[in-house]
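Coordinate-derived values only; no laboratory data. It should be emphasised that the depicted structure is a prediction, and the values quoted were computed from it without experimental measurement. Cβ atoms are built from the backbone, for glycine too; each structure is taken alone.
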Structure 1
Amino acid sequence: MLDDGPLKTFLVLADEGKMTRAATLLHRTQPALSSQLARLEDEVGTRLFHRTPKGLVLTEAGRLFKGYVEDALMRLSDGMDAVRALAGLERGELTVGGGATATTYLLPPVLKRFHERFPAIRLRVRELGSAAVTEAVLAGDLDLGIVTRPTEIAQRIVSEPWVEDELLLIVPTGHRLAARKSFRWKDLAGQALVMFEPQSAVRLLIDDALARAGVAVEIVMEVRSIDAIQQMVAQGIGAGFVSRWALAEGRVGLRCADGALVRELAVVRRADRAPSAAANAFLADMREALRR
């Protein structure tokens, strides 16, 4: 607890002017108050009271000091109230970042539940790739981040698995695979594909699978968003991969018969910073979302 006792003692002495009355109000002995006042005057470097036969009278320095003490204790009280409100989720801010699948399709129900429970917490959501999310968490710009694993996790990052995501192939109407429920990597040889931008976590996952299968495709377009891929596929430009969570209504996704193309989404945060009350509550809501 913050030791504001000497300052409160000083104010009571200034208001009462009598050591006996102050001792009664503060439930302390007179010698204890005298000792506390002496230490305070030593620290300030001057007398704060004139000791007179009629009691204690503030010196000029004491009158000046009294105004500052009153302001300081008021600000201290306001600060304690603010911190308690923050810990009690009555105020504050939480910034979360992740890729398109997380921010567009997975997080909205979690955000809705959290906002209903703690409406005073301001929520900020940023859409970033996994590498950028990790950098933002390290820089302190994000309280929590969602990344694709496997990904390089810095030593100062704590990572917690959250949800498994499967990537499905979507094809244009009339495509030779349109009537199928699954595909083999060899089926994509020479096929036109609309892909995520290079070096994104999902793109690297797809590129690696194609390379291991020894399949060469024709990349006809590279885009940044899931919606853009689905729109381009709908226009017949090429086939593409999207998260199972992101399939547009009525659209069918093909699973890979050579082995499901899956990735793990994990929650990351700084290891050297204790999560705030808001971050802990949001993490609890994220875990709860998986049980539904």
Structure 2
Amino acid sequence: MPADVSYPTDIEILNEARKHTEKIIDALHGQKKGELGRKPRTNRKQARKDYLEVVKKRRVKQKERRKAIKKQLHYIQRNLGYIDDLIALGAELESLTKCQYKTLLVVAEVYRQQLWLYENKTQIIENRIVSLTQPHIRPIIRGKAGKHTEFGAKLSASCFDGYIFLDHLSWDNFNESGDLKSQIEAYKAYTGCYPESVHVDKIYRTRDNRAWCTERGIKMSGPPLGRRPENVSPEKKKQDLESEGIRNSIEGKFGQGKRRFSLDRVMTKLPDTSETAIALTFLVMNLSTGLERIGRVS
């Protein structure tokens, strides 16, 4: 479920982090102007000029980008040092708003991550922050056409009798195949028996999941593991098409949620409110399905 964040780049994140440190310096120094001496020089105009010099170019060489990142890292390092100095001189962190204090902690972590990436010349780091306002969001590699990487909550869901169930939601990447057993057990707890068949995507068709379903007499959709037979009977082809058609119902529910119920861009900012908004959207989708059926019967 994509979140409402712009596509992040290292230079953009560092520029935002630098601007936040400048605002925090202004807030801390404004407490006791006479006691804290002269306000530290942040050179914010020069820092913005260095930032615009790179982002306005249509094509940026790698050396130019690394040089710009190094400059922004230097500005942030100096500003964080100024903040420590102001605190040592008597400035109180308690005077900052809750949002400013949280942002200061996020900026310190962003600086640590970006410095490590710069020094090690890599683009991979654990728990990478891609948004200062939503630090819980992680980049998730999807490999879709036009969307190699997405930013937002990842979920796995199941569909039964036209109703969709939100089974697992996480801000970190995870393998959906590990949820199949718990989803089937939840179905059993709801209905009192195991399903006759499950219609799943390719990622769920692991050896472990196949064996687990076979032990319980559950048919799993899709071709068996190994080399496909050269001659497939027309009846088998028809069964495979029907099974795939059943599985498409869950894809249709995702499309419905994104096209009609605004899950294509989750506008809430906090992790708790975003999870609540997603869960409520699934509830509304199921209510809509129930109302449609009541209308048909009446």
- Message: Starting from the value 17.2: which structure in 1, 2 was mean count of other Cβ atoms within 10 Å over residues 101-108 calculated from?
- Response: 2
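1, 2: which one has distance in nm of label points 7 Å out along Cα→Cβ at positions 133 and 165, as calculated, at 0.7?
Numbers: 1: 0.7; 2: 3.7.
Structure 1 accounts for this read-out.
Quick check: 13.9, 44 is what I get for Rg and Dmax of the Cα atoms in Å, for residues 77-148 alone, calculated from one of 1, 2. Which structure matches? Can you show the working numbers first?
On the way: 1: 13.9, 44; 2: 16.0, 54.
Answer by label: 1.
For which of 1, 2 does mean count of other Cβ atoms within 10 Å over residues 117-124, calculated from the coordinates, equal 14.5? Intermediate values should be presented prior to the final figure.
Working: 1: 14.5; 2: 10.6.
Answer for the origin of the read-out: 1.
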- Note on the structure: Value -18000, calculated as helix-only ellipticity at 222 nm (-39500 (n - 2.57) for each DSSP H run of 4 or more, over all residues; to 500) from one of 1, 2, is from structure 2
- If we compute distance in nm of label points 7 Å out along Cα→Cβ at positions 69 and 125 for structures 1, 2, which one ends up with the highest value? 1
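If you work out mean count of other Cβ atoms within 10 Å over residues 13-20 for 1, 2, which one comes out largest? Don't skip to the end; give the middle numbers.
Details: 1: 16.5; 2: 22.1.
Answer by largest value of mean count of other Cβ atoms within 10 Å over residues 13-20: 2.
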- Message: Comparing 1, 2, where is mean projected area of the Cα convex hull in nm² highest?
- Response: 2
